[in-house]
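What follows is a set of structures to go through.
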Structure 1
Amino acid sequence: MDDFKCEVLIIGSGPAGLSAGIYCARANRDVIILEGKEKSSLLRAKEIQNWPGENEIKGKHLLEKFRIHTESYSENIRIINDDVISLMLGMGVNRTSTRTANITSDVVIIASGRGTRKEIIKGEDTLIGFGVSYSALSDGPSYKDKVVYLYGKDEKMLEDALALQQMGCIVRIITDVGEDELPEMIYQVKDVGIKIIEKMEVIEAIPDSEGLIEKILCKPTKRENNETEEIKEFELSCLFILSHISSNSIFKKAGVELDDMGNIKTDEDQKTNINGVYAAGDCTGGIFQVVFATSEGARAGISACKYLRQLKKD
């Protein structure tokens, strides 16, 4: 096992983590960035059309630019390819263990993203970026005047349905619960004419000959005793899967406070409930946009450096 020491340990090498690293390096802090085997979700983004200064850019190319910028601070930043397996936080010096190393740091910035998603619909993985999306705000404008379905049952799903209609999409909602079990915002959704298909479970996404999503197969979630399980088909241009995925259990075990959805709770400075521990990007929930992730990463980096100045002074 290797032993490393640094002032700032950043867990994650997506937009939030790299942005935090740049700000800490520019403040002349000693930084380690842990890049786990689960790569940034930005790599799966087919096209980014809302990054300022770029009319259109592939997600992987934008991430490459972030990475090159970060690596230009090689005197201050080390990038280690390894996964966190345990943490001891808030004990004066933070201790993080990976499969090959033990790392001690004054500060930890968690920027681990949304984590690994298990396929909940057959065909989901192969159609990510080709008609399966997890972000209505990012991908919605590409489907103007086209039929899109949202699959979920929480308030965020309903908010995204309204946003997609505002973008000009032909919006449908499919949910595995009854209308009466959805949040109160359902009345706003119905008032604007969005069709709701209730008590249906999406079981498969099927591509066309060009590899783009063509239709979804669904089955009822609740049946009467004598009712047969009828499979229904719906044609569409995009399926937005809006179910929450918590990837923060390892941080919860280390004492980091999570909200009801499993997201890391932070204040306006990206500080968690533990002194010297910050979080930024998708792991904190909120709006899953690259520009927000980089902004939160920058704020976490600035806050971490401020904390270090006070720590060293004391």
Structure 2
Amino acid sequence: MTAVAEHGSLTKASEHLHLTQSALSHQLRELEGRLGTPLFLRMNRRMTLTPAGEFLLESARSVIERLDNTESAIREGTHGRTRQLRISTECYTCYHWLPAILRDFRQRCPRVDVRIDPDATRRPLSALVEGKLDLAIVSSPVKDRRLVARPLFEDELLVVVNPAHPLGRRPFVRAEDFATETVLVYGPKTENYALNRAVLSKGVHPAAIEEIMLTEAIVEMVKAGLGIAILARWAVQPHLSARTLRAVRLTRSGYRRQWTAAICRPLADLDYVQEFVRLVEAHAPTRSAVVPFVAAREAARSK
């Protein structure tokens, strides 16, 4: 309609829009039929707007201008409204080192409101695909093509035992050493990647496997001699320093895992999402002292 008004004819307007004249004429007739009134007067081979046509064109231009301004404001981050970044992790222990990241992120991206969804911790990848999250910090493989995986850091998993446990004197723990042990695992045992790959896949079945949904509880149970666990070094380092726990390598060569930022593909290239990923890399627990739970007090007492 704008092109017809500006060029004064269907022929010139169709050339400008790279449409056939018949297609443009059909669109115009359909619009006039829907509105129940003519939008153009055909006079002396020139098309001029009727009062209804002038009103519609003025309204259309106002809407288009507003849409253009809105698009520019959103792209430039100047719209004055807060964006939202919904995140979760695959381990509750990770929430102990997230505050430092959130503090720096808030300073760098003040218009982005980070929302942590702890309920998605047990199934962050599914929550991403379902549109309930924007980003998740996970150690599980990211295979869904609707998600983008950005590597963050590697950490080491260790067999953690009571200081008096015989395994604490070993240089490493073999798969068969688990056969007589009660193993405390975080979450469903079927989803414990280290236990399944390093122990169960070797045909070894522990005497018992207890599923505990809180890392703090696992630590306290291991201290009490109620079982052993496979945990990240950074999660138990203060306890190791305080000598309330001992840690031994899992298998002769040790066991490491890769942590990844899983991101909904449409959001992966946004500036504030990339900034959040950079901050997670910079604050990776393997690069800084992480003091979770009450271990800080224990470490202080041992000095």
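Compute Cα Rg over 2.2 N^0.38 Å for each of 1, 2 and report the one that scores greatest.
Details: 1: 1.10; 2: 1.60.
For this comparison of Cα Rg over 2.2 N^0.38 Å, the top structure is 2.
To which of 1, 2 does the computed value -7500 (helix-only ellipticity at 222 nm (-39500 (n - 2.57) for each DSSP H run of 4 or more, over all residues; to 500)) belong? Walk me through the numbers on the way to the answer.
Details: 1: -7500; 2: -11500.
Among 1, 2, the structure yielding -7500 for helix-only ellipticity at 222 nm (-39500 (n - 2.57) for each DSSP H run of 4 or more, over all residues; to 500) is 1.
A value of 14.2 was computed for mean count of other Cβ atoms within 10 Å over residues 144-151; which of 1, 2 is the source structure? If you can, show how the numbers build up before the last one.
Numbers: 1: 18.9; 2: 14.2.
Here the read-out was taken from 2.
Name the one structure among 1, 2 that mean count of other Cβ atoms within 10 Å over residues 24-31 of 19.9 was derived from.
Working through the options, I get structure 1.
Every read-out reported here was derived from the displayed coordinates using simple, explicitly stated rules and does not represent laboratory data. Everything quoted here is computed from the prediction, not taken from an experiment. Cβ atoms are built from the backbone, for glycine too; each structure is taken alone.
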